[in-house]
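We did not get these values from a lab; they are worked out from the coordinates using the rules stated. All of these numbers come straight from a predicted model, not from anything done at the bench. Cβ atoms are built from the backbone, for glycine too; each structure is taken alone.
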Structure 1
Amino acid sequence: MKHRVLVVEDNPFGREMLCDWLDLNGFEAEPASNLRDAFAAVRREQPEVVLLDVQLGNDDGLSLAAWMRQDESLCHVPVIAVTAHAMVAEQERMMQAGCNACISKPIEFGLLESQLRKWLAATSAESISLPRET
């Protein structure tokens, strides 16, 4: 079974490049070009990972991550920020908004693959772990 990855990227070339790379590497990519489409895609079918461009035109992509962290059924879905804003202060803002990791543009695909595998493994382990005793 292919892992479903939501790609939220407003730049058509960047979105196509990410989706093509994901498809070639055995993932199922679902593209969203703006926040409205991203919210709709998450509601329609929960992704296993979200690749999120932080700056979506005039919109702040981090609002998607913050919303997902507030929803009990989505709070476990890893969100990886993909951004040109690589400064430490910006990365801290992304983590505070609910992102699990941050990858700088231009994308280094080896790093992207390792982050995807890391977070998919973490969510798989979480879903099969035994319930904690109270």
Structure 2
Amino acid sequence: MLKLNKNMAAYLNKARTNIKSAQILMGNGLPMSSAHPAYYSAFLLLKYVLAHFGSINYTQQEALSSSKDSHTAISSRALPIVASKDPDASNDYFEKYNKLKMIRKKADYKPVEMKDYLLQENLKDAEAFLSGIESNFNL
């Protein structure tokens, strides 16, 4: 179980809180609703990595993403930093993040139901994404 630490940066805490929210939703029979916080956990974690390990602070991130898709602007800069910390699993981070984003878009914007097992797998991917980054960056 992930612990929240009030002394950590806000985006790291938000990433952890989103995972907990996704777990709660999944555990309470709302698997489709878990896709949104599962994805945002990964996205907010990338914002944290970019600010603390990529030298692009939060104000600069806002400026970078003001004229285009903020999620692409952030992920295209942060994912290579994440991948460089774990070269053996570098492709996994890109694949997991893109899959989390795709499933979140489908769950939020498409008029379709999704199989529970896919959403359970999605949550596991989000947990693995967070856990891998926490481990590789000693968070």
Structure 3
Amino acid sequence: MRGHHVAIRVPDRDTAIQWYQDKLDWRVIHTWPYADQQLAYLAPPNDDRFMVELLAGGDLGPHKVPVYKDLGDSLKHAGYHHFCLTVADIEATVEELRRRDVKILSEPFQVNEISRKIAFFADPFGNVVELAEVI
């Protein structure tokens, strides 16, 4: 087995697509309807092995994803937390995301136990994404 994609529920597919394109330079691989849903596969600019599937439409019900103040706040909730993207230079990536007005949840910090420097940011709907640089 190997990973293929992670699915993220968003309130508006087109707004989410635009954000991933504008802020992360991601590509739309495919869009399609399913029942009352509107779905899309998006991929990073240089990786065809991993995608994010956006799930939108239908009845979202009364449950909203919390918008986190910071990384510590995000760790207080059960269930799915984040997906991770590997980057070559985490400081440069965080600075570029900040320049693009992306909400940074944590500045880069080193985790010696996994030989990584990591940081976290959130999309406009509160979904958390981790960045990791191998050290």
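Things to note:
- For -25500 (helix-only ellipticity at 222 nm (-39500 (n - 2.57) for each DSSP H run of 4 or more, over all residues; to 500), calculated) the corresponding structure among 1, 2, 3: 2
- Given 2.4 for distance in nm of label points 7 Å out along Cα→Cβ at positions 46 and 110, calculated: source structure among 1, 2, 3: 3
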